[in-house]
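Below, each structure is written out as structure tokens.
Just so it is clear, none of the values below were taken in a lab; they were calculated from the coordinates. Just so you know, these numbers come straight off a predicted model, no measurement behind them.
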Structure 1
Amino acid sequence: MSSYLIWLVVGYLLGSIPTGYVLCGLLFRKDIRSSGSGNIGATNVYRTFGLIPGLVVLVLDIGKGWLPVWLARQTGSFSSPVLISLGLATVIGHTFPIWLRGHGGKGVATSFGVMLGLFPWPAVSCFLLWLLVLLLTRYVSAASIAGAVVLAPLIYHFQHDWTLTGCGLLVTILILWRHRENIKRLLAGTENRFIFPWERR
């Protein structure tokens, strides 16, 4: 039990590392929260500073979701529900980081990293849907919402486990809640569209 609690704390603390905030502060001497949407995630970093910084933040945010569950899985001593609860702690760390007083990202990339470490096929399926919706709508938020909505059904389809599906549903609810303002803007038609790298000047 104590080992499990230690892993939860490690997962939360690793997830709470605000990679976008740290990277932009180190490289550009700028608080990313004062630019664009004010979010510390990869999309806002990309819109503000360009493709390479955005990709670096994206990879780091995915990596910090993947790493703790992968490491814990290597011990061979934790069941899948325990591992996914560790992943959930990591996502909560990203969305409510202690270092930024709870003002973090929206959890999409880190959730993808967790799923990639635990359930690769649901993760890849969510990513493909995310990419398709992004290409069709040019809204990152709509793509993220679509990926989140199908997460729990995909986990059940591939794993046939209601406990794991329930954990996936918690991640879905968290992501949807973090996108509540985006949903309002999508309904109002005021959400910013994504500009692809080849369209940037």
Structure 2
Amino acid sequence: MKYSERINLLYGICCADAQRNIGSQQNSGQPPHDVLQSTHLDDYDALDSATFLACFITFKAIQHAGRSPAEERQHNFEMLSVYQAYAMMVLAYFTLPLGEEGVAPDLVKSSVVLVKTLFAGVSEEEWAEIMEAGQRKFHLVGNATEEHWAEFRENLDKAVVAYLVAGTDDDAPIEKEEVIPLFSTLLSGLCEAFEST
């Protein structure tokens, strides 16, 4: 299986999981409608799948950490750009291997999709501010030479790989849900680092 197919497979699995959760929350007794329009992995764009996964994981990490972007929008707006930077880092680690298949991400387009998905209901001006500040944080962490930032990047990369393997390999020793606490811990560490600056 090519890496792009594995990304698309994980996208499909996560979409199906999300649809099942919505269906069970509605308690309708009806089977959930398929969110996927095709069962052929080649019908999906790996970059779009990776962008969805970066949003999905960031949402899960925020939720698991017990954080509230809606409240932080009012009282700690700068934290929204930390979430944006985190999602961009997750996306970067999902998309790096696609380079071997000749697929290069459009970080500007992906950044717009991330901010509009993570912060639905926010004004255009706020989106622009979140994107700009998030981009600065993304580059700051990505270019930092301090050991703790190198370790952070390495751990985030490992978490992405673990999630991908756990979600797409039947023989994986863990379930993908078991990786979410690691994503949450890394997000919390990133939030603390920027809260203390």
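Taking relative contact order in percent (Cα under 8 Å, 6 or more apart) as the measure, the highest value among 1, 2 is held by 2. Suppose you compute log10 I(q)/I(0) by the Debye sum over Cα atoms at q = 0.19, 0.25, 0.26 Å⁻¹, for residues 111-150 alone for every structure in 1, 2: which one lands on -0.47, -0.73, -0.77? Computed on structure 1.
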